[in-house]
1. Ranked by Cα Rg over 2.2 N^0.38 Å, for residues 153-320 alone, which of P, Q sits at the highest value?
2. One of P, Q was used to compute Rg and Dmax of the Cα atoms in Å, and the answer was 23.4, 86. Which one was it?
3. For the read-out FRET efficiency 1/(1 + (r/R0)^6) of positions 73 and 137 (r between Cβ atoms, R0 = 30 Å, to 0.05), a value of 0.25 was computed from one structure; give its label from P, Q.
4. A value of 3.1 was derived for distance in nm of label points 7 Å out along Cα→Cβ at positions 297 and 329; which structure in P, Q was it taken from?
Structure P
Amino acid sequence: MSETVSFGNLIGGEWVEAGGEGTLPVTDPSDVERVIAHVPAMSAADVAALFDAAATGARVWRQTRPLERARVMFGAARLLRERGESIARDLVCEMGKTLAEASVEVTKAADFLEYYASLARLPLGVELADARPFVNVAVRNEPVGIVLAITPWNDPLLTPARKLAPALFAGNAVILKPATETPLVSLHLAAALHDAGLPAGVLGTATGRASRIAAALIADPRLAAVTFTGSTAVGLQLHRDLAGRNVRLQTEMGGKNASVVLADADLELAAATIGAAAFGQAGQRCTATSRVIVDHAVAGDLLPRLVAEATRPKLGPGLAPETTIGPVVSRAHQAEVLAHVDRARAEGAELLAGGGAPSDPPLAQGCYVQPTVIGSVSREMSIWREEVFGPAVAVLEVDGLEQAVHATNDSVYGLSAAIFTRDLGSAAYFAEHVNTGQVAVNLPTSGWDVHQPFGGFADSGSPFKEQGLEGLRFYTRVKSVAVRAAL
């Protein structure tokens, strides 16, 4: 994107550029002085129009046959792929990830739409036996109604697609609230669906400051469900705000994901895999590795390898071909990540690599954080317990598999965990006993495909999974219909 442009919100099938509170600037985290776009700043009063349109759209879309819904979704996926280069560049400019990472995100977003659209020819519900003569019982899956999707800044295209694809396939209307920092590519997704023929009102977008419109978005009595990805604090607040109402809530929240390295592990594989999972996308993934648990016997061999992985990446703007790690999303987040590192040092941890922000121009103009390895960590330290959401790993040494499992589970979070070992018995024991929604063996904690169920335990999320066939459950309700033939 070479100049500042303006985007509108999709409301009732029309693009509306005005917002009740003016506009919001979208800035480039590789150069915080550069404004790349403006989007509407909606007010609480603007929200009613979104629900009015969604109520109409929900009635139309509910009656639309699955094959027609699939046609629209396949069309939107095709448009995402055709527009992929432009969308990926906008994603880089608003969020900071590399062009390679952004391009993969565009592909995955299209994959979500295509995967759920492909389900249109599967059986619709089931028929059950009934003890009564001449009675047939059918079980139907119906849409829940109007869904509010609140999405984060770290994967601003993939996460909306992960939510919209099953919600729309199931026949719901959706109001999408993208993160204030990264609204552009969400609007690209809305445009692809709109241009592919999605009926008016089935999808609406709500850009603006959450502090100004969040209460209005969840207060509307027509709201049937809220799907949220973001911080644990906000997710738990949504639980409190919706308490006592018949509104479904799905939350995908924080993580403090551990990679365990046993004494028999392939250390080259472990270090390279952990480095990619910890430092890729500047550590701004909910499934990023942030804790490394290593057996004492090989800690001395693993740590230099992790330090080498931390010093290998090339920091820079995401559009630069030599860049392997871009900036974090904002100045505020940069300061937060660095504060976690400073606190770890103050508590007695040892800084083995990174831990700061580059001071040389032009990197000083951006929100960069050096890949960081922190050793001499104890379980009492905040760096062991608190989510950093940046390119930093804390290393804890243990003795053997059982201590490694105990350390892995020593967290309020339960999203993802990995183990590196050559022993299938150890791998099976680990998978059985860790309290996480995802378990990987000799693989990164991050990286799950669209058809594979995804979601965490404990403070990492609600019981409803995303992705795959499990992802449809949240967006549908079950109706049983008994029919006796009149003889």
Structure Q
Amino acid sequence: MAFKEGFLWGGATAANQFEGGWNEGGKGPGVPDHIRGGTVSAPRLWDKEIDPNVYYPSHQAVDFYHFYKEDIALYGEMGFKCFRLSINWSRIYPNGDELEPNKEGLEFYHNVFAECKKYNIEPLVTISHYELPWGLSVKYNGWVGREVIDCYVRYATTLFNEYKDEVTLWLTFNEINIGAQAFGRIMSLGMQGDDGKPMFKLEPETAEEMSDRFTALHNQFVASAKAVVIGHEINPENKIGLMIAGSMTYPYTPNPLDIKDAQDRMNMSNWFCGDVQVRGHYPYYAKRYFKDHNVTVRMEEGDAEILAKGTVDFYSFSYYMSSCASVDPEALKGSGNMFTGIVNPYLKASDWGWQIDPEGLRIYMKEVYGRYEIPLFIVENGLGANDVRSEDGKFHDDYRINYLRDHIKAMEQAVEDGVDLMGYTMWGCTDLVSASTGEMKKRYGFVYVDRDNDGNGDFHRERKDSFFWYKKVIESNGADLD
């Protein structure tokens, strides 16, 4: 059996896509609460003022805020060993910069963790998962403002102290490397944008805009490092990891220029943030990248020492797809989880055009582990699909089972290769709102939620076929994949 005893099987969610209750329990608005729903062909728009006549998916999401007991009971039924969730920053500090936390918000997560304990499920908590309080976005232009570091550190310290007897697995930021891309400006870094424009920046950035973005990302690096040090001081049992949006990029042809292009893309889309957070310093290639793009990262004295001191304990990542890179402008373009690249002719794609590549997961795991030699944790992996009820009234999602089976087999091979893998939390274990499009139609879950793209539905939950399949996988520690 490839997977070690105590392997952390489970599922993953994010508060802004799952929790709802956006203005209940003392919660303040977050950046996601200003982002409309959308589709692949109609990008999500961003509003400075919340319009009461507009549908914002995060406001109710799938209402975990009121259904948490039922949802966690379903995870217990499946046999989850681990549940990855995020804490909504503006539920704890409504504006983000208060000096005292919202006690009602703290109590909500105590209740959630108590339910997890009831079923022997270990929480894996993401401290910031695209959920910057709106007040910090307006006051400081999000993470561009150095002041946000202190706000985050206060928030993280509150969580480490408040939940020190309930949580020992933490992630500082979700998919922090999205901030290294132009489309991460609003969602990942909480920067202010043009009212009524798409959430993802589509036009090219100026050098000044890039400098602001990489300064904002640097501030997240510093905040993460400070949080790691404090988390270890408060509870030496804490294991604190980074989280990367993982994706393999292959050269489209043997052309040396394609190989270099793929290498450059891997450097800035994957390794850049990992190098800073695992190795504790900026990598060699960043200097040339910043020079070529006229980027100035505004750092302060002592930042280098902070980064060196606050390195992470494990490397967690999401993995959905791979892509190819080429210098040929005529090569066919595809799209994926917020990354663009060349379509690989050897791979099939999902309904949303994401290239399905389980062997790429094995390759990626080996690359990461060979580079850093610290434990890995796959905290997102799954298939977004338009699940349709069958004539018998059930959801027969064999396509999801096949996708997950192939990726778990690839994990098994990577472990046999020598990779140290802590666990696997499948993304969107209960249906939730898509981050990239804001849709409900793009479903991931083992559990169906009665909710549509327009916010209609009564939120009731139903088990899909994959629910019962994953239960067997967990019971057998990955041995039974039939």
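1. Of structures P, Q, the maximum of Cα Rg over 2.2 N^0.38 Å, for residues 153-320 alone occurs in P.
2. Working through the options, I get structure P.
3. Q
4. The read-out was computed on structure Q.
Rule-based calculations on the coordinates, nothing more; no lab input. Only a predicted model underlies this, so the values are computations on that prediction, with no experimental measurement involved. Cβ atoms are built from the backbone, for glycine too; each structure is taken alone.
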